[in-house]
Structure formats: C-alpha cells, structure tokens
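What follows is a set of structures to go through.
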Structure P
Amino acid sequence: MIRRRVTAPLLLLAAAALQAQQLMHWPVRGSREMVGAANNFEVEAGFRMLSAGGNAVDAGVAATLAAAATEQARFGLGGEMPLIVKMKGKPARIISGVGIAPRLATPEYYSTRPPQPWEDARRMSPIPAIGILAAITPGVFDGLLLALETHGTMSFAQVVAPAIEYAEGFPIGEEYAGFIRTHQRVLSLWPDSAAYFFVNGEPPRTGSLFRQPALARTLRELAAVEKKSRGKREKKIAAVRDYFYKGPIAKRIAAFSEKNGGLIRYEDIAAGRASFDEPVAGEYRGYTIVKPGFWTQGPVLIQALKLLEGYDLRSMGHNSAPYLHTVVEAVKLAFADRDRYYGDPKFSRIPSETLLSAEYAATRRRQIDPAHASMDHRPGSIATVAALPVPVRLRGNPADNVYASDTTCVNVVDRWGNVFSATPSGAWLPSVIAGDTGIPLSTRGQSFVLTEGHANRIAPGKRPRVTLSPTLVLKDGEPLLIMSTPGGDNQDQAMLQVLLNVIDFQMGAQQAVEAPRFQTEHFYNSFATHEFVPGRVSLERRIEPSAAEGLRALGHQIDMRSEWSNASAPVLILMKDGVIDGGADPRRGRFLFGR
C-alpha cells in the first residue's frame, strides 16, 4: 500500500469526501490490472508476477502460495481451494483443489471413535472439529499446479519465490499472532506444531519477525525439483506434483499421520488429485453467474437469485424491512436445499437440473410468505433423500465451533482480460503440522455427515461439501466481476447481498462491499456439530432501527450486532467501461492494488 504525506486541509477534504460517500476505505481503481487478497504480502506477491509479465493465473498462484506462508491462521498448504479461471475468449473453468477422505475414514469408524484429548466425551462431534482425525488429503497445492500448468506462463520456481521469502521471515500480523496465542494449549498437544508456531516456547509477538523454516525448506525443495527436471515447462511442473503427491513429501506426511494416530496413508495422498470440474451457471436480470458445482455450496447463490428475480427489489428500498425479509427468506430456502441435496457428484446423484430450473424456482418462490418469517427447515420436494437429523439447539455452547478459523480469498484481473478467483481454505489454526514438512493438515473432514443415504455422507475417496465459493459474473459473455470471501456458511449470503448491491442498486465496488449486511443462521451448520438455529438473523447496527423492528414484527429472531460484525469480508473486482473498480471489505483487512 502506498501512502502519501498530505497537508491538514487536504486531510479534512478527504475525510469529508469519504463521509459523504459513507465509505471507510477509498475505492481502488485502475485500467490495466488488479490484485485483491487478505494482506499486503499476498497482494505484493501477485503484483510481482504481473510486473514481470505474468498473467492472472501466475499472479493468483503466487498470491495463494504467499497466503499459505503469511496467513496460516486461516489457510495453509495442506488445505483446499475451489478456483474459477477465465482466460480471454475462452469458457470459464473450475478447478477442484479439494482433498479426499482417506480410505480409513468410514462412518463406522467415526461412530465408535474414542474422544480426543481436548474433547468432552459427553458433547463431542462425530467427526472432530480439529486435530488429525478430521484431516483430508492436501488438495490446494495440486489445484494451484494444475492452474499454473494449463493456464499460467511462469515456472513454479518463479511463482513460489515470494512465499519462500515470507516463510523465511515476515512481520507477523495481529490476527495470525493472536490465533497462536488463543490456541496455544491445543497446539501444545502436538510437539511438531508447538515447535513450528512458538518462539522459544512462547507465542510470537505481534509485529515481530516470524520465521517458518520447515515450510521454507519444503518450498525450496519443491522449487529445486523443478529446476533439476528436464523438458518443457509442463513436464517440470508435473515433476513438482509427483514429488509432493507420490514422492518424499507424501511419504513424510503419511508416516507422520500413521505414527500419530491419523487416518491418512500414502495411497490416499497419491489418489487425492486436483481436477477440472463442470461449472454451474444461472441467469439473473441479464447477467450470467458462474459458480463451482454441488461439491461446494456455490449453487446456493444461483438458487437464491432465481427466487429473487421474481421481485422488484429496488422498489422495496435497500435494506428496508420488506427487502431484508424477502432476501432472508430466499436464502433460507436455498440453504435448505443445500442441506438436503448437495454433496460430491462423483459419489451421489444430485438433482442439479431441477434445483437450478426456473420451474422449481417458481414453485419455491410461492413458499415465501411476505407477512411471516419461516421457522421451519424447508428443502424442496424432489425425491426421497436423507435429511440431517440434528437436534435443534442454539449456538454458544462451549463445544460449538470453538476452533473454526476459516478461509481467505484471492482475486486477480490482468491486462489481457484474464481472471482468477479463488477461495483457499483449510489447515487453519489450531493445525497439526505434519512432522518436518511444515505443512498443516486440513480439518475439512468435519464438514461430512454420518447420515445414511445423505449426499454428503463421509466415504473413502470422497470430497466433503465445502462452503468455499468463488464467483464470476459475465455480461454478454465477458467478465463483469469476480468475487470471493471468507466466512464459512455466510459466504454466499454475503456475496448475494454484495451482488444485489451492484446489479439492482448500481453501487460501485467499494460501496457494495461496505454496505451493511444481515446474516441468517437458519440452516444446518457445515462444521462439526451441524446445529440448526431457526429464525435467527444477525443485523449490523448500521441497518436502520425501523427495518430491524419491521423484521421483528414479521417473526424474525433479531440479533443486533456491532456496525461491522458480518462474518464475511469479500474482495470484489468490477470490470466496466474500461475501468477496473476494486472493493476491499474493511470488516477484515482486505487489500487491493491496481493500476
């Protein structure tokens, strides 16, 4: 971020201008290229590639690898990532960089497993929220290599260079250092994790130079494999992949897992490869929304938009009680379908054509009562599919999601019109470091369920249905915007509101991400305990009190929270009329740089 010294009168004028627009951050705009991510290190890594002549994929891969080194509170190299890539003049492509459940991870195993050291046996989740038993195979690294191999222009050694530099030492931020302090008791259960995160036995000080020598060594090792390989660029990247997934790194991760009571074995890592996946698309008011498929929650956004297309939202007034009620009720219906029907299509038959059809949306729209808030979980009637038989209870119990740290986001637009939108996640704190590799294991296995017949029931070789959900919007076949966000289950309802701000209310990018939002919890949580909270809607205090009272009168269970309390923080890049307009959500420290 570049800051300029300005005089006091200029500062007053700048403050007045921001206040008039009601913006916390200045918009970031350019006409050639832009990188958006969660911290300045990630943005710098991406822009370093663009400045060296790389494209959006080169920059996106570099930024994501940098995130694995500088943002391990929320994402690590053993995690997972859905990715949308659209190269100029080509169709959008989806990459599934999501790992799989190991062969030993069966419903029978988790139904009878013993408690872990941090768990209360009376209240434990079937699949634990943290620890080695929640681990699936590393997926994100192969996803990045697949993107680089097929759509990038640079070598792996080039794109990993910033991550190596940061792993060797970077000033650790408040969030990362704070997460280590918060979770030091749990991290201490695993000696390799304690050695990785603690400095002389203590959590690192905020702003101190934090070194991750094990991760730096592994990344240098991988870069050296490429440099030693002969042949074309693609063959060299394939050598890096084999070294990770079939060679020494896979063997070290598997040996660590087996020695420490985990379920991952060498054969699981070798089988858990990234792949291209079919995108899911839907129309809304002349725009095409592209999402990853039903192995994510991404289609929720399309389903909600299809419901809302039947309303004149603009005439209701932005964030008025009628507007909020309509959008909340649409979100509830879309999430109910997610809870009932979504899962890995490689293992389960998903009624995707029905769920995304206009006829189904029209039927579901009639279930929205303009005068009453629904308190029931109401998936659509399609076929006999197992529900989630989870006791209804409120959050806030000690065992509920104590350790959920979630996700980051990376978005890039280059000068040629190529775009990269990713939601990297997993292997967040408190994470188990796999021995001397420096690689944290993902705990995404907790997103599976044990319900017999359910599309998201755990099975060996299966991907969990993830909440991760990058977004691409096309107008007349060309990219209009890309967007991704952290936030677990909240991701798509947050991005839905941002998208409505852009399309229905014609907001610019920064205004769209800053506008106050709601967050409903009327769904089965995707993590650990999978609880259902009927009717609860959290509102940021910037929403007018009259709107909140209007929602209460309709029966919503309103929870007023602080002005910037929404759990998600999107990065939005809007491309229109030759201008690249970036929005960085201040709810968490999002960063943008464009030119």
Structure Q
Amino acid sequence: MSINQSIHSQYLLGTLMLIVLHLCTTSCTSERQSKRTKPNILFIMSDDHTTQAFGIYGSRLAQLNPTPTLDQLAREGMIFDHCFVNNSICVPSRAAIITGQHAQTNGVIDLAGSITVAQQYLPQEMKKLGYQTAIVGKWHLKNEPASFDYYHVLPGQGKYYDPEFRVQGDNPWPQNIVQTTGHSSDMITEASLDWLENKRDKSKPFFLMHHFKAPHDDFEYAPRYEDYLAETFIPEPESLYEIGNHGSEAIRGRSDSLTRIIGSSVSHRNVIRNQAMNIYWNDTSIYKKYHNARDIAANEYIKWEMDDKERSYASQVYQDYLKKYLRCVKGVDDNMTRLIDYLNESGQLENTIIIYTGDQGFMLGEHDYIDKRRMYEESMRMPFFVYYPKSITAGSRTDAIINNTDFAPTMIEMAGGTAPPYMQGRSFRSILETGKEPPDWPQATYYRYWMHLAHRHQNPAHFGIRTKDQKLIFYYGKYWVDTDDPNATWNQNSWGNDFANHTPPAWEFYDLKADPKEMNNLHGHADYKEIIGNLKNQLTRLRQDLNETDAKYPHIQEVIDAHWDDWE
C-alpha cells in the first residue's frame, strides 16, 4: 500500500469514527433531552379535604378564602366538578388510587385492608417509564411501600405533632424510624423538599406522591394558626338544623326512631358519637355524660327534637369544629406555597404536572353530620384539579365524571405510557387536553361503603350509583361475612360497634338538579319511577362490570333480592 493510499484509508477511518461518534452523541443527547422534557408528576393528596373548604367550588365557605394558593393553582389548570370516591374511607380510597382497581378486585374493602408490594402498581408502572418514584407522608396501606424508590411515611394515621416516619434503612420494615419536631404538615413538606433537592437522581423525571395528614380529625393545627378566623362567624349549613325529607328509614328508623343512633352528629342528636366527644376525648365529663346515654337511646328510641337551647349548643360546637378544621386546611395551603415556590425557583415548575386531591370528601355539619363514609355529596365528592400549562388550558373546567380508580391510568398516560389491562379505571388525559369527553365516556360512577355501623359513627352499609344529575342509594344494613371462613363474621368489636348487627333496608333517590343539597328523598314518588328503574338497571350492570356483586356474600344478596323492587 502506498503512502497516499495509507493516508486515504486513515482519512476514511477517521471520518467514519467521527460519524459514529456524532451519531452516538446525537443519540445520547436526544435521550438526555427526552428525560429532561418528560414531565415530572407531583401528586398531592390531603386527608379529608372536602370541596366545601375551597374557594373554587363556591360553597358557603368560599367567602372565607380558605385556600388562596390552591385556588390560584387550580385556576391555572383544569378543575373537575364531578370527581368521586368509590368508598369514602381512607384505606380503600388509597388502595383504589395505587392499584387503579375497585375494592373487590384489589381486596381492600375496609380499614383493615392492606396492599402488598406486588399490588403497588402505580409506582411500578411509573418506574417502567423511566421515573424515579417517591412517597412522603400518609401511606396507611400497612405493608412497606417498597415499590417506590424512596419513601418517608407516617406509621398508620401518624401524629399531628412531632411525627415519626418510617424510612428505608438497614433494618427490616418498619424498624427504620426518623423522629421529627414540628407539625406534620410542615414536616411532610420538609421531607418532600429534601428529597427533591438532595436525595433524588436529577437525571430522571420524578414521580412524587406527597400526602398530608391534615385536615383529618382531631384537627390539631399548628400553633401559629391560633388566631386565624378567631373573630369570624363561620357560615352554617341550613341542614344542620332542618333535616327536611332527607334520608330514609335506613338511617332515620320508623318515625325517626333511629335518629339518636345513626350518623355521628354536630349536635347532641347522636348520643353515641357527636362532635364535642370527637374533639374532646380527654374531657371525661363530656364523654361519660353522653356515652352513658347510648343504652337509653338504643333501647327506648328517643325521638330527637332540636329546641332553641340545642340550636345554640350546635352552633357553638359547629363554630369550634370548623375553625379547627380550617386552621388545618390553612396549614396545607401554606405548605403548598412552599412546594410551588421551590419548583418555580429551581426552574421545574413549567415541566411539572401538579395534581391536587383529597382522599375523599367530608361532612362539615350538613344534615347535622360529621366525618365521611356516606354516599351523600359532601362525603362522596372529591376535590380534584390538574396544573400543566404545556397541555392544559388555564381556566378550564369540566363536569365529566371521574373516580379515584381513574387517577393511576391518567398519570401513566400523561407520563407517556399505557394503562395496563388489570386496571379498571380509565385515563382522562384527553379530557385534560381537549376539555371534551370522549363519546364513550362513562356517565355514572359506583359507590360502596362496607363498614356497617363502625367506629361509633354508626353508618349502615350501602351502595349506589351517581350520574351527573341523579343519585340512587340502597342501604342493605348488614355486616359482610368472610367467605374464607363462613363461620366468621366481621369483628364488630374491632370497630367499636355496640348496637344491633343490622339496620332496616331502604332506598334513597335524589334529583340533584332540583335538590343539590339532598334535602328531599324522592324514592317512591310516582314521577320518578321510570328514572329510578333505569338507574337500577345501570347499577346492576356497573356491579357486574366492576366485579362488585355480592356473589360471595349470600346473606347480603338475600336482602338485595328481597328489597330490589321496593317502591313505597
């Protein structure tokens, strides 16, 4: 080979190497750019933060401006007016979100349920898409959240003050503990900010589930909020004092004989659990006074009458109840400011999808009720909005029906993936991006509460269907029986039950267009017979399609069969 040929060959080889290097560099750069441009996802969930306690949902409390930061974030994205939980209690709701499945499919039907590591589908799917995953705050699903790359979670319900957290470490779960000093809302936010800034792999997009404990009862707010709303009169719901034709024999009894037993209350109506007891558990004089009255109410069925003295008492308790609750909400909103400021200052805000919700709704004195668990609107309805300026139009709003099994499929699709077939929920990404419902989008959602007469809240077991304009509820009033052990009934004592083991079955129907506050049960009204019949047919199909029938619970199915066609 001549020198010229040799030089030419070396030139060609060098050129080829440059081309290969260029292609590699371009490919690697594209991969890094792809990782950088893939959106981060920040999923924020508070505990029992109901739609009434926002400005954006226009409730009687909106004038108090309880959530200025959250409202502003919501107005810059899309607000959902018809987001619903499928079981308004902490553990089943969280299980539905993590699995994308309804209760009988994921196996979590009550507070005793748990999610195995293998069932932690949402973080598993996000990791497949290249995300680094983390969960901080309330977990409440018993087993180690080991499918996440990082966790910093409260044990069970956790404490409001000086909370401890379970973290990864050298010892088996749940032995690695971090002790903190401060209020839980602040400490949870500190942990999220620390992970975002110091502990994550910044070459990857992040998926962070940030879960506040607040404003779950007993509403222990940070001391700095002691004066917040102190001199303000909190607007009260009219239904706190006037029950109207709300409810049915299932929750009121014949001639209102069960009103002192069923449904924990603001007033003294419920002698088993009312709000004074709920907040002041250590005040034995208050607790014993009414605790001892439960046998009188259970045995003699004393009908409840709210006189002027009781109205005054109920108002005082309500004012105290709401101020404590809203001070916890204020702490959540202020900590949201910290999270948003960090994302903005670190240049990540525009590339982060921010989702905010509560794990369910909450009764704030409506119908003289406290707590959740019910299929009534304030309990079943979830706050939900999504911020992502790159694909969601600011100021958009939708009345499309979604439920908490839809969250996981949507986040997976927004991350560039496809929801796996084992998830029962559906992605609503197209609704977020277009503002329009797909032609085949569901027009109804299913609800089921299993924990019959639990925790002294004394709410009967029930299920039902909710469309955009109507709601149909069936109270079957029975405990479930463990099919793995037909001789074992649900442990009443574990949930503090001390009343009868069943309540009367009954139907309730509400025309929500005419009666949004659910003051008039129209089941049995001739004008609605055809509509109710249609809803029953839809309800039957939903129960079958979602694996939510009572095939495993024949004692419940007997009640359903016997009363399905009840009219009067």
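Okay, here's what the table says:
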read-out	value
Which of P, Q leads on volume of the Cα convex hull per residue in Å³, largest value	Q
Relative contact order in percent (Cα under 8 Å, 6 or more apart) from the coordinates reads 24; which among P, Q	P
Label whose coordinates, when FRET efficiency 1/(1 + (r/R0)^6) of positions 71 and 231 (r between Cβ atoms, R0 = 41 Å, to 0.05) is calculated, return 0.95 (choices P, Q)	Q
Read-out FRET efficiency 1/(1 + (r/R0)^6) of positions 247 and 375 (r between Cβ atoms, R0 = 25 Å, to 0.05), computed value 0.00, structure in P, Q	P
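Where a number appears in this text, it was derived from the coordinates with a stated rule and is not lab data. None of the values given here were measured: they were computed from a predicted structure. Cβ atoms are built from the backbone, for glycine too; each structure is taken alone.
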